[in-house]
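Colleague: The structures considered in this document are given below.
Any read-out appearing in this document is the output of simple, stated calculations on the displayed coordinates, not a laboratory observation. Note that this is a predicted model, so its numbers are computed, not measured. Cβ atoms are built from the backbone, for glycine too; each structure is taken alone.
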Structure 1
Amino acid sequence: MLQIIKTFPDGQRPLERIEEGCWVNLSCPTPEELARVEQETGVLGEYLRAALDEEERSRIEWDEHTGQALILVDIPRVEKEGDSFVYTTLPFALIHMDEYLITVSLAESPLVRSFQEGVVRGFYTNKKTRFTYQLLYHNASRYLHYLRQIDKSSNRVHEKMQKSYRNKELLQLMALEKSLVYFSTSLKSNEMVLERLIKVNFIQKYPEDQDLLEDVIVENKQAMEMCSIYRDILSGMMDAYASIISNNLNIVMKFLAAVTIVISLPTLVTSAWGMNVRMPWGEHPWGFAIVSGLSVAIAIAAGLIMWRKKMF
């Protein structure tokens, strides 16, 4: 999808054609849309297609011949999978040119949508540096938002597992832990980009935007710390539940072993008196009752011994 937006004194408006000072956004673009943007803006094709590879790493590049700069970061996204949600990340490219700012991603993102729908106020498409910092700031904020959702989801799963230990809840915890691994890796990569963004001089900087860049770095560090904390908590929770489940299994196996021993003793006694040889009380009229009573007495004695040894 190709969207062209430009801010005017009375607000932002979508455009049909690309013109100076506009914002060109490509979400899951078609080859025709990529070719059009490349032809009309003169953007480097390798920059334009950098974010279309899911495995692309976060980085900053600059082409001294064209003066174009590429800022590639990871943005979070959430997808529904069965009864739960899966959190992953996607590459997101910001391409700085003299006349335009171009953003490219593999899928539509709430980050971009919040700017398009006017949820974020005070941004101007012609102020490319400030607009870039605003995008990066709201990206870090979205990480924090999703991390809070992950924390709430883990608490709900924790409450369910206190009542019943099922594979479904364990799989949900594993999915959340996997999401935190994705977030942790992406936030570290984004931090390297932000640190380099302070040092580079090929992107024009303005004193009034310096505080905003510092806020971006602080927000990203906070997201990294929260991700690390939630990851440690979730990892500890998984280990605790694994130990509890293993302990419950041992208790069940110990109980079954004790029951098996208690049941096998009467069977041993009755088997001996069932052989075709002469046995005590074999001709006695109360022989069956005596052997049965003996079997029950041995079973009760064995049960008491097991109970004293806390096998039950």
Structure 2
Amino acid sequence: MKTAEQQDTAIHEIKKRSMTGEVLSRLVRNKGAVIGFIIILIVVVACVLAPVIAPYHYDDQDISRKFLEPCADFIMGTDNLGRDIFSRLLYGGRISLQVGFIATGISALFGITLGAISGYYGGKIDNVIMRVLDIFMAIPNLLLAIAISASLGTGIASAMIAVGVSSIPQFARIVRGPILSVKGQEYIEAATAIDASDMRIIFRHLLPNVLSPIIVQITLGVANSIIAAASLSFLGLGVQPPQPEWGAMLSASRVYIVDHSYMVTFPGLAIALLVISLNLFGDGLRDAMDPRLKD
């Protein structure tokens, strides 16, 4: 015979699997989200397998083959140093994805923590945290990222930190709102009555119930981080040569845009395709996880 607690746990697991199945079912029915996910998967796999797929090393130079138009041997052509653009695009994608995911992880970690603490405690703590974040939000994200990157110096690590820090306020606000509405529920009062610690209530009871907007924001945040990182590299504050990165490739090729437009076309298309795909998937995920949009 199962105890009452075991029965409640079993019922909870069944409900959880049912909700997950419903979300996946609605997500699969969204054609835009499915197309976006497939493109993201292809891009990620291609970039991860760059050493296997790329026909040349990203810094393999040969001046005798510079400015070659796209052809059978170089499907995206070569740049001013005779380097294969397709190979550099694959290797550059690894850096763009790395910066995008890690920067989003930084902003999510600190933003979720600050938003949860602010929403749970309220009062003076809430006012102090949110007023400080308001100061950051008053500065455009890219401008703030440029200022942080300029103070830290150029490089991948600086770009990750700059982009991550500039996006913290968005995560904090997204978490704070739902927690303010959830913390008055009966199960939170019950947890408080049995002397559960504040950290246990926040991370065990509150955050799991506001997970949907967090997941959606992370998906959309990766797209924003990739654009911000590409912008920093374009301005010379991100990844430095000879390492390839899509924004840096655009920056290096802009002087040849008139005579050799393919040099900027392919990196630009790569950024646009990945960002649009991430936004399509994020929008589909938001619709699938919103209980108000049930069929």
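Colleague: A value of 50 was derived for percent of Cα pairs over 16 Å apart, for residues 182-237 alone; which structure in 1, 2 was it taken from?
Modeller: Clearly, the read-out refers to 1.
Colleague: Supply the structure label, taken from 1, 2, corresponding to percent of Cα pairs over 23 Å apart, for residues 102-205 alone with the calculated value 35. Can you show the working numbers first?
Modeller: Numbers: 1: 45; 2: 35.
Answer by label: 2.
Colleague: Comparing percent of Cα pairs over 33 Å apart across 1, 2, which is largest?
Modeller: Details: 1: 48; 2: 37.
Ranking 1, 2 on percent of Cα pairs over 33 Å apart, first place is 1.
Colleague: Could you figure out which one of 1, 2 the value 3.6 for distance in nm of label points 7 Å out along Cα→Cβ at positions 134 and 246 was computed from? Intermediate values should be presented prior to the final figure.
Modeller: Working: 1: 5.3; 2: 3.6.
Going label by label, the one that fits is 2.
Colleague: Then there is this: If Rg/Rh (Cα atoms, Kirkwood Rh), for residues 174-213 alone comes out at 0.95 when worked out from the coordinates, which of 1, 2 was used? The partial results should precede the final answer.
Modeller: Details: 1: 1.22; 2: 0.95.
Label of the originating structure: 2.
Colleague: When helix-only ellipticity at 222 nm (-39500 (n - 2.57) for each DSSP H run of 4 or more, over all residues; to 500) is computed for each of 1, 2, which one produces -20000? Could the numbers behind the result be given before it?
Modeller: On the way: 1: -20000; 2: -23500.
The structure behind it is 1.
Colleague: Now for a separate question. To which of 1, 2 does the computed value 15 (relative contact order in percent (Cα under 8 Å, 6 or more apart)) belong? Don't jump to the answer; show the numbers that get you there.
Modeller: Values: 1: 15; 2: 25.
The read-out was computed on structure 1.
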